[in-house]
Structure I
């Protein structure tokens, strides 16, 4: 099913398109919560810290591949909105080759240099063996992630956000079942949790690829579509690489924060691992709404509808901010109860550190909600480089403040927590300022996708 995002009531169209993306990733986050719960309760706090820190590294690596797929998806949506189906087929072929090659290289390099990476991340001795066991298995799923995210990006670019949700549901449910079997039944420890993830990723990747080819005529390529073209490839690399840089820089900053957190010891590692799960679950809908908003912008930019784009921006900001304020209130009020989902009541040091994190960062979800919209806006109008600038502004601030202030006894660990929302707000100011001063009256008035041939 394809959906034209250039017609109909703006708010209704955006929400209807975004809802399956939000539901799907909420289910994915529920799986992550279940995974964390199972690891914590049945293996122990050292395993929780190791898997939580490994998850941060894995997110960084996957962000490279997912960013390439997201950048390609924005270009697909522009061409689809402009009615250039023949051009879209050629771009799909080259994008698949480019993104797949990068995914393969990333996978091989990280597996070859895993031990030095773990040392750089400053894993405590009691966690490093568990982290190595987990990562050696879970990294085998990078290519499956590429397949799923490429075809999901394609389907969403043509307005189909429901089918990726269905395959994500299958993956999440299968993952939970396999987690329980591998950890409780077969006693495979953290390697079992990783194996469950890889198998479920593989199933969803194969299923969505087969479905997409069987149901979408746009993927029925002929020989004339399978040719290398330097200009097309240049456009694909520009869109995909800049979005990948934005995503990977964002996750690299988080990785650097994780390294600093690791230096505070296993208890803080475990607290951060649990609190980040809550964090991700809380603002995941805002991130998915931002991704859906990006494709809405892309299709309308391709169709040259600047008035609809500007109306969409106003509606999206209001929707995201109101949602984030409501979620912030819940997280701040129930921080202790949320930590107890992952940590035993007797682990008082872990719980206290996690509560403090959630009450500081959780108060500012509106900041990251707006930032996700800005990423989507600049990706959707063909300026992914601006998303990189905003990411550097946000994470550069966060990393500099955290590393400068955390070693000072008067600031300590809370400086890391406060650095995060400060970075969000600064990037929001830059992003909105640039839009109103440089973009609103010029770029949106011209519209249209970039030339790819």
Structure II
């Protein structure tokens, strides 16, 4: 029988080990979302129209970019298994196949952005909001083409457990983005004041910096040199690329099932006015910032589980997952409390408009509840990716968010089926319903998968 003190010691050791990996991932992700939050903050200082336009354009880009991220990070657990099995030549080959895949993905992203521009023209929004949102999306044609290649590098570095470049380069990108936002949005150093549109051009410059930094790191970093990533460059392999897509597409669609819910809300509430859109933008973007903590732990679980599976140690994989689940729930309680206690302060930071502040402050109650379920769902999803289980989470997300929760949310928000329409609050209530169903189902799925791996190894 294991004593309580031994269990506590094991938990503390595993938690420390997990946080050493997750901490830099969290910081890197917070820096990425911080760029979006900076964009929203700068736009909010210009006008309510700029804030609303960036919420609309940003929602379209978020949906496209997260689909790409899901597909490209499908290579990470594959590389993680190969790294855990010490098959370094296969790691190099798998990285090169991810780069080949990034080329058609970049073209597809540009096509999706053009489709998003067409969608904007169909929305019931003012001419000024449409003008800014359209101008904001156009620079993403350049950003979007580079984006998949950046994640080909990132999936490789994270797959082998080297999270330093992700953290360092993302933090530098955050600083660069803030400086460029300030110059281009408000017009300094001889540049015209571009408003919200300037934030998109800042992002384009930052993406070029990130991609270049990843390329140079792969060439110069001592720990990467032994992989010889750019040597013996292989031709595209249909089998290898299909393997990435078999894992990446379900991951992508799993992410899209939830993020698509967030992304469609601004489209459905656009007719409620710029103040409602702005309040949703504030809450959504701060929620996204807090979301980076469970996301970082989920990414760390993917790496840890894939490495443990690669060395045939499913007991260690299950143990580290339990530790991760406990950590994310603890963080969710702390962050939820801060959202409620500081809700008016957060709202006031991003908008001087009183009505926007009141709506945003009310939405933070929903955000706090959502975080408790969403954090568990994200960590379970990350753990399952480490087991190369992507289809189960996809089915769970689609059913939870779209089959069950979306009809409830839509009827609560925009119809009188349940009584007086709740507007944006109805959609946030639907998000809580969806996340609660998804998190509990994911946890059940993880329990089955992890036990099956242990039984198979035995």
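Since every read-out is calculated from the coordinates, none of them should be taken as a lab result. All values derive from a computational prediction rather than experimental measurement. Cβ atoms are built from the backbone, for glycine too; each structure is taken alone.
Taking 0.75 as the value of FRET efficiency 1/(1 + (r/R0)^6) of positions 64 and 312 (r between Cβ atoms, R0 = 35 Å, to 0.05) derived from one of the structures shown (I, II), identify that structure.
I
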Distance in nm of label points 7 Å out along Cα→Cβ at positions 168 and 200 gets 1.3 when computed on, of labels I, II, structure I
Given structures I, II, which gives the highest value for distance in nm of label points 7 Å out along Cα→Cβ at positions 128 and 440?
I
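Comparing I, II, where is distance in nm of label points 7 Å out along Cα→Cβ at positions 176 and 240 highest?
I
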